[in-house]
Structure I
Amino acid sequence: MDIIEKLKNIRKEAEKELKEISKISDLLEFKSKYLNKKTGKITEILKLLPELAVDMKRIVGKEANMLKKDIEAEVKKIEKALSSKKDLVFYDITLPGTYVSKGYKNIILKVLEDCKSIFSNVGFDIVEGPQVETDYYNFEALNIPEDHPARDMHDTFYVSEHILLRTHTSPVQIRVMEKQKPPIAMISPGPCYRSDTPDATHSPVFHQIEGLYVDKNVSFADLKGILTYFFQSFFSKDVKLRFRPSFFPFTEPSTEVDISCIFCGGKGCNVCKHTGWIEVAGAGMVDPEVFKYVDYDTEIYSGYAFGMGVERITMLKYQINDIRLFFENNLNFLNQF
């Protein structure tokens, strides 16, 4: 078969295949088959030109180029048709719409922000610190030496012998006092870790807000005032506070803080175990021993400190009965808030 005849057959074959193209992938395959610069059928014909006589070269070259232009023109038409088809979107207005869920802040983050706002309104700074702490900041500088029995309550996760995941946010207070002289008014919110077995009221991961106020002539009355302000702002103005003697290594005197039961109004119910009171925080006057670690003159300065679990007060405010719900990523639970 001579070359001219071969070109005629390629044209017939291409015209037939062009009529059968219905999608972009077919068109791409067609272009590769006929117009590819290395392996296309027209390219194979043009590669034969150097072997032909001069007169034949002119005839074959002209026919091959005409065929190429004709195919390229048809390809462009089909491309345009297929592109316009692709842009058409048909909607069935009888079908229900697609629901796009709206994102919300986790309830713990919301409560943290509420607490920060309450304390910021009365001049407390918000300070955060490292979650991986040294033994010194987590225990030693807070008057909890290595052999102190209080460490049993802070059983935690150790990275190495003297590096651990913090058990409370009080180490931030030491870091601030090292760098700053009084007056200091701050809270340190954030996650903490203890190797507790998870149950309805315990979790190995939880959040705390610890507060510190240091200045001249700070008294226990100031501590009672700030905690009364906070809990009445957070829960209700009708909430009453009760302070019970307790022990913490870094405060002296120390106290447990109770609020009147927000469910029964102090009358007694199952939540408050019929006492009318619910424990919500620990607090006290900063122990002078702690001030020695930061070189504060205990003859001049005094201060108070307090701490509370964020999950604890959230559970009370929103009537949640299991701390594990905060960490299970159950959207049915989280979307309630």
Structure II
Amino acid sequence: MKIIHLIIIPFLPVFSFGQLTLGGSDVQDLVLNALSGQGVSISNIDYVGAPEAISYFQANSLNSMPFLSGFVMTTGHKNYVVGPNNLPNAGVDNTLPGSSLMNIITGSQSFDATIVSFDLIPFGDTLRIKFIFGSEEYPEFVGTNFNDGFAIFISGPGISGTENIARLPNYSTISVNAINAGNPDNSTSASNYFYFLSNGNGNQAPYNSEPSYLQFDGLTRPILGKINVIPNQSYHIKMVIVDGGDEIFDSGVFIEEGGITASVSENNLSNFVNVFYSASNQQATIQITDYQENLTYSIVDLSGKVMTQSKITETTFVDMSNYSSGMYLIQVEGSNGKITKKVIR
């Protein structure tokens, strides 16, 4: 197995393509500074994979990408993340092995594993990691053996063996076949379609001409992996993305900057609700991962004027395209606290 311990340069942007900026491949810097969020201490970072398969990213008004910045891991080359989506078969074979842990998730032999592992001490009792999975295997290889996938394995106190926390609320794992819009070519029906966003097929307008679209043919909505942990104890995390079935078309996972956190209490509202905003279509998403009573959202301008307010019981999409240009606060309140996100319209 080719093992590379990268200590190269800080993650200053060095490649700029349209609406997406990539830069840096120092895993130590990327994980410590880009991924480490509130309530966690990370150490002993290790990397197995091709040096060009990872990068820091910054996104500016990208479609299907509500994360403004973070860390991207791919099964091929980081540059194949960048849009527009003008190739139906973007990818590269890094000639690296897969992961035996991932073969169960992909349902076939895996290849080109990119693995980031580290030790983590949480200072709260709930560990959370936010991410978005995307793949060039969509849509034509849905329902086949070419099933790329991603997992976050954790081991440590209170956990029996190793557990994968990269799952949907219904416990589905993360792969092309698990989250998609189906495939009419082989009569495969959609799976967990609510979490899927189509991004063209490499030949469709406007995806193939606008740099605000990524290269991947499909992506998930933001997904939250979480698990109960024991505060101040040491855990081992292994994040793995692989090609399933062959080594050709690339897949990638975007992990939000500061997206690895540990909260003080499982009842904290931030464990149940995520707020995202897409500047490209002026749509806010309030994602509810578990039912909460007495939950409301409001959008407030900088003068304090409440533009809209409503009770919510499930994931909600708010169209802000008719709002005037400026900064707004999206606030979600419930019995377990309050979340506020600043957005620029």
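Throughout, read-outs are computed from the coordinates displayed, never taken from laboratory work. What you see is a predicted model, and the numbers here were worked out from it, not measured in a lab. Cβ atoms are built from the backbone, for glycine too; each structure is taken alone.
For the reader, a short list of remarks on this structure follows.
- Source structure (of I, II) for mean count of other Cβ atoms within 10 Å over residues 122-129, computed value 21.5: II
- Structures I, II were shown, and FRET efficiency 1/(1 + (r/R0)^6) of positions 58 and 170 (r between Cβ atoms, R0 = 41 Å, to 0.05) at 0.80 was computed from II.
- Given 20.5 for mean count of other Cβ atoms within 10 Å over residues 26-33, calculated: source structure among I, II: II
- Top of I, II by distance in nm of label points 7 Å out along Cα→Cβ at positions 130 and 242, largest first: I
- Comparison of I, II by mean count of other Cβ atoms within 10 Å over residues 34-41 - largest value held by: II
- Winner on mean count of other Cβ atoms within 10 Å over residues 98-105 once structures I, II are ranked, highest first: II
- A value of -500 for helix-only ellipticity at 222 nm (-39500 (n - 2.57) for each DSSP H run of 4 or more, over all residues; to 500), calculated from one of I, II, originates in structure II.
- When Cα Rg over 2.2 N^0.38 Å is computed across structures I, II, the figure 1.93 traces back to I.
- Answer label among I, II for the case where relative contact order in percent (Cα under 8 Å, 6 or more apart), calculated from the coordinates, equals 22: II
- Structures I, II were compared on distance in nm of label points 7 Å out along Cα→Cβ at positions 74 and 322, and the highest value belongs to I.
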